[in-house]
Each structure stands twice: as C-alpha cells, then as structure tokens.
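The structures come next, written out as structure tokens.
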Structure 1
Amino acid sequence: MNASSSSYTPPHCKSPLVTVIGAGNVGRTLTQRIAEKNLADVVLIDIVEGLPQGIALDLMAAQGIELHDSKIIGTNNYEDTVGSDIVVITAGLARKPGMSRDDLIQTNAKIVADVAKKAIQYSPNAQFIVITNPLDAMTYLTWKATGLPASQVMGMAGVLDSSRLQTFIAMELGVCTADVSTMVLGGHGDLMLPLTRYCTVRGVPIAELMDEETIERLVERTRHGGAEVVKLLQTGGAYYAPASSGCLMVEAILRDRSRLLPAAAYLQGQYGLDDIFLGVPCRLGCRGVESILEVKLTDEEQKALHASADSVRQNIKVAMEVLG
C-alpha cells in the first residue's frame, strides 16, 4: 500500500486536542485564543443546542484571515471530546453586581461535578484546568469527581490575579507592563495574598518606586479586580483576561515549557497546608503540575495565606455535598 492510500496517521502527526466546556464569554474567548495561537484543535461544548456550533463556525470562518490551522468543533455531545489532552472547565454561572465568587458555589458545584464526570469518561488521561468560580473549591471538586492524580488537575487563578496586579502597577508608574513581575498566592477571592516583596520592575522592587500607601491601594484593587469589572459591565464578569490566563496555562502544558506560574494546586504539606487546592507558584509542563515552589513567607504572610485557606475549606465543604 502506498503512502497516499494509507489511513494510518503517525502519533506525532496528530494535533493536540483541547476541550473547552462552556460556551459563555470565557469559553468562547479561550477557544479563540487557543486556535489563533495554533496551540491545538479545540472542541467547544455546551448544553445549549446550536450555541457552540455557531461560535465554532464563526471562528473557523476567520481561519484564513488569522492564518491558523486549528480545527474548531462546536458540539453538545461529549463523545466529540474523546482523547482530549486538556479539558478546561468554564461552565457555570457568572457573577452579577453585588455577588461574591463564593455566592455561586452550590449551583456551580452541581454543574462542575456533572461536566467533569462526563469529560473524564472520554479523556481519562487529560489534564484538567478549572476556571469556574469559586475556583479553588471547584478545582478540588473536579479532582474528586474525576479521580485523577492531583498533578493533572489545577485551577486558573494566580495567573489572572498576578496579571491584574502587574497591570495596575504598570498603570500607576507609567511603565511597560512587560517589565513588571508580580506574584499573587492564596485563594481566588478577597483574601488572596499579593506578595509585594516579590513584585519588581525590571528587577527593581516596587517598594523603591512607590510608597507603602500606594502599594496597599493597588493590592486592594487587585483583590477586588474581578468585582470592579463586574460592577462596570453590570451584565456579567471578566472574560478577556481570564481566557488569556487559561491559554497561558494550556500553552505551558502542551509545549512542555516548564513555566513557573501561580496556579491552584494540591498541597500536601507545602506552606503548612494539606488536602487543599490553593494558589501557589507551580512549575507547569506536559505532566501538569510538575512541582510546587515554596517561597519564604513572613509570619504575617503565612498567617494571611492560612486565613485564605480556611475560607477555601469552607467552600470545599459545601461543594463536596454534591458528590454525597
């Protein structure tokens, strides 16, 4: 049989496949980001008939203009997600003005548990990235629902929160955002822990560039960055920055870049915490969370991180009720 008539596709010729669950603003924007960066083929799945199909068709119609080769499939059937390398969960209700991320927990826990169980049936070896809020609790729930090793499940939070702080510092100082490095740990909520000691502009600590009062103001703005967007939009939450943050994690895994990124990872004694998913610096590569970096914290920072963890544990307790 000659090569032209063979139906065999060598394993190295197969494009990576990413499934994005939820065709809301975050899901559809993430699908666009992944496709236009030529990272993988994408399956966008949603329970609303026609919605993911229409989004996929619209995005594919831009393929010739954006010059990407990724295939985008919209579906309501999990069979179309078979063999996914990464599954990203964005499904769930978004915040409305006046709501905290924690207010979404009971409804979103049912949704996340359901979609995680369905996705794992067709992609038993996938890495799972969770974006649905309240993020840390939903990540823990996904881990339990799928039965995957903890290294294959992670939450997108620290990348987004760090990016927001990075932007606010750059805006305050009038410098290039790319020159600013930041780190935010803890839960994805009002008790997150921006580590300003580790925030720099081209290596210069921000404490040498602005006063303590300004730094604290930017910290508080970061903690409430999502709520600020919700209040301005009035009809939903942020999605461009969350999608970009999720895409960065997808890229780190698919291209095995061993990126040191803050993500919600499973802790087993690190930072004095156990049996919890919480935002910490992780090395992300093709095996998922390949290692966790323990940075030195002051007593005050350690106390703040544990307070954030206590809040996350309360959410986990409520979320786990959906699994019985």
Structure 2
Amino acid sequence: MKRILPRGRTAVIGIPYAWLLVFFFAPFLIVLKYSFSEMGLVTVHDIVTVSDGAIRLVAKYANYAFIATDGWYFMAYVSSLKYAAITTVCCLLIGYPFSYFMARSRPTLQPALLMMVMLPFWTSFLLRVYAWKGLLDERGWLASVLTSLHVDTLLLALGLISAPGVYLHTPFSLVVGMTYTYLPFMILPLYSNLAKLDLRLLEAAADLGATPWLTFWKVTVPLSRAGIVAGSMLVFIPSIGEYVIPELLGGPQTLMIARVIWDEFFTNNDWPMASSVAVVLVLLIVVPLAVFNKYQMQAQELKS
C-alpha cells in the first residue's frame, strides 16, 4: 500500500504537467524560436544551421528592440491591459452581487440560477457576439432604448462613444461585449467561494454589534478574496488576448494586441515579428501572475 500511494500521487501530478509541457510549453518554445528567426520569402529561416562541420546559432533580436522603441506596439499593449482591466472590474461589480444572491438563495433555487449562468455557453460564442451587433446597431432595440433614456449623452461625455446614438464600433460596445462574454467566469468562482462561507461568522459579527453593511465589508469580502482573485484572473488573462470581440464590436479607438498579431501574421506575413509580439504578451501575463502566486504562498505560510 505504501508503494502504491506515491506512484498514484506522481501520476496525478505528472499527467497535468505532461499536458502543459506538450500543449503549452512546447508550442511556446516554437514561437520563441520564430521570434529570433528571420523571415524568408515563404518560410522562416532556422536559427540553427550546420555547415562545414560547424553549428551556427544566429538569433535576431531586432524584433524585440523594435517593439521596445516603437510607440504603436506600446499603445496596443497598454490598450489591451486597459480594456482587460475595465472588463474585469465590470464583471466583478456585476458578478459579485449575483454570486452573493445565488449563495444566499434557497437550495432548491440554486441549480436554476446556475443554469441561467451557464446557459449562454449552449450557444455559439460567435453567434452571441453577432447578436450584440444587432442589439447595438442604430436600428437595434437596445440602442433605441439607450437613446430614448439619453444614456448616449453620458457615454459621449465619458468618451465611450463617438457620436450621439452611435454605440457600435466604440469602446462602449467593446466593453459591453467582453463583459457579457466573460461574466460567467467571474460568477462561478465567486459563487463556489461564497457558498462555502461559514454563516456563523456573520452571526458572530451581528452579535458584536456590526451592521449588515459593515459585516459585508469586514467579514464577507475578506473571506471571499480567493474567489475574487480566481474570477479576476479568469477574466483578465483571456481578455488581454481577445481578438473576435474587438474585431466585431470594437472600432479604431479600441486597438488591441491580438489584432496586431493577426496583422503581422496574415497581412504583413512577418512571422518572426508576430511571434515576438506574442512572446512579450505571454511575459506580460505570466511574470506578474508568477510573482503574485509567490507572494500569496508566502502570505499563507506566514498565516500558518
């Protein structure tokens, strides 16, 4: 029995690591190699060549130097981070009350509420984005309602739309589409965390004289921090590299890095440059996430 447990534990841990190695790390190494290569007429030149009994390594770093000095790429990265952060905040503001309501609702009602959250996944992602195009078009009913309520005046003052009554291909339509798409990824981790909350802690806070609002901020929110972090990561990370929603709902003001990568790959046919942009994007996501996880582990060790 003692021999079986370590082997089973190794298999359970090893299979996910093998999956990540084959389907994430190996493709990333290929993209990394392309980023240091030089583009030929049709294919990418290999950085390692063997000739006359010698192995030559030719790594071209000019693409990274160009990214660091060209302001257009910097604006694309900043724009992607900005819209991803706005989407995450909007999902949190909408998703937290909904998750709290789900966790506090009757047990017989919770499966129906969960079904409502997961129901959009039964429809094609592309169809749902196209539906928003129809809703936000000048002749769409949602656009008509917003205009009749004079919401466009506020959005115009905030710079979210370009003209009164024009909602499509603006930062507003981009944020709406991304918030709608990624909202379930915020709700589900929050609901899972809030449903496990020990209600006796809330009763203890009330017995000590805390108001419901103070109890929420001092007890519920800190105890649901793990769900907030998990939901935020699930929304923020894919939002940075989103391509379909900015392409269909965004406009000239909503430049995002995924569009830049697409243009470099398929319009300019510059695979090394596109790979360099993709590698920098991965580093922008992975490095802060690794640092955050490190400090989280240190904080848990100090608590224990």
Structure 3
Amino acid sequence: MDELNEPRTVQRALTAAHLYYVQDRTMEAIARELGTSRSTVSRLLAHARATGIVDIRIRSPFEGPQRSEELLATRFGIAAHVVPVPDDATEVERLERVAVASAHLLSEVVQADMTVGVAWGSTTAAVSRRLVPKTVHGTTFVQLNGSGNTHTTGLLYASEILSRFATAYGGSAQQFPVPAFFDDPRTKHAMWRERSTRRILAMQGAMDLVVFSTGSAGSQVPSHVYSGGYLEAQELAALDAEGVVGDVATVFFRADGTSDGIPLNERATGPQFDVLRRVPRRLCIVSGVSKLDSLRGALAAGLVTDLVVDEAVARALAG
C-alpha cells in the first residue's frame, strides 16, 4: 500500500470512507470500484479513522454515561464526558480508555489560532500518545509549569508531551525552562521579572484552552509530581498538614478548593488559579476513583469547564 502520508493515499482513504460510511457500500464493492483488494480497502478505512478523516460518534439511547453526564452538568455547571469502562478494568486500562476518549474530544476542541496550555503529567502524557492528527493553523501549545528538579531538568519529559501536541495539530510548542519549584520564593519573583519569562507568562495569560489533570499523592497510577522526585519528605508532610488534596500544574489546593496560605505554592511555577479561571475552556481529564478527592477540590476551585472521566468516577461524583 502507498506511504500513508502521500496525497494519493489520503485521497483514496477519503474516497473509501465516503463510499463505506456515507453511501453504505460493501468493502467488496469499494474494492472493485477502486481496482484494489478488500484488505487494502480495510487499511484505507483504518487510515481514515486514525487520521481524523472519519470521526465516529456513538450516542446511546440508554441511561448510564448519558445520565451521569447530565447529573454532573447540573451539579457542577460543566460539560461532562463519561467514558464507559468495565468495573474490573485495571487502572492502566482505565487511563488508556479515558486518554483515547479525551484525544478524540480534543480533535473537536482545538481550532486554528489558539493558544493551548498543557500541564505535564501521567494523564496528559497518555493523551498525547493518542492524539488524532488534525492540521490547524497558527496554534501554539505552551507548557504550563516548569519541570526541573534536583535530579533532572525534566525538559525531555515535558517537551515530548508538548511536541506530540504540536505535531498532531501542525502547531508550535513553547517550553517553560524553569524548575517545577524554586528553592526560594525570591528567586521565583526575580525570574518572573525577566523578559524571557514574561513572554511565556503573557502567552499563558492569553490562553484559549488549557488541558490538565489533577495530581494526587494517593493515585493508583502515580502522579508524576509525587513520583518523579519533585517533593521531599518534609514537603509532603507540610502539604498533608495543610489539608492539601491535590494539585493542578504543581499549584496545590485543599478539599474546599482554596490554595492560599500553602507555602509551597509561593515556590511553584504553575499558573495561579485566577489565571486559569480566566481561560475560556478548561479541560480536566481524570481516571480512577483514587483521584476523586483531588478532582472534587479542583471543581470546588472553579478550575473546570469540561471534564472527561470514567464511569466509576462519574458515579462517585454524582452520588
């Protein structure tokens, strides 16, 4: 079969998809029309789905996810997207299904000339690997928070996530080459006065969309900020003493959504919550009930406009 990025293959995939999904032709009939084999038609249709030529949507007439979406929308004033996942699925399988659903939602949400903030982490990394290619013009993906710590610069980890977003949508990526946490708040304040830093902060202030998950120390799929060497034992103890239930882009919050008076936030490089709340669309992606407390805190903080969760999380939130 032709190379997948060749224009002829794209055209043949488009033709095959139209014949199969719109004209309801069989694969055998399409193969005859295109002068090829049934297996080639199957590969063309798979290519059409993988590249976003075909966007398959399923709307269930039954209750379940749809009912949960309605309940969450009413209770929290958000657009909820509930992903069907069997109760006996592993946490890794659960994350994978939520990541796939989120990637397809993003293919609808990301448009031309957007500035999109992306928080690095285990969940956004999984989503980045499942993005559906879609070329948009003038869209920039900006890193929300620094990724360095005393063990690593973190640039490779964060840049891989950003570059996957930029590649999938034909956009550009803007890294934020600062630590996740400064040792001294005064160092952060000085760095924030630098013109190179102010440029990134200005981009964050003009974001149209932000994509993030909630971090949680108790998550069964470890949140990267807690498992990647970013926090010392005494810092974790201090967070616990403050009643912290999670973070968004390394800015920590309590169960009621408040983040003031938490000392570590003075050294954190993620955007303060007043900056995030000004972003028109804020997509939060969460899998697994072990993140339930952190998700509730993020909702209480008013950080979420759109939410993608698995059924178990949705039931717990709506219950």
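We did not get these values from a lab; they are worked out from the coordinates using the rules stated. Source: prediction; values computed, not measured. Cβ atoms are built from the backbone, for glycine too; each structure is taken alone.
Assorted remarks:
- For 4.1 (distance in nm of label points 7 Å out along Cα→Cβ at positions 195 and 283, calculated) the corresponding structure among 1, 2, 3: 2
- Source structure (of 1, 2, 3) for volume of the Cα convex hull per residue in Å³, for residues 107-202 alone, computed value 116: 1
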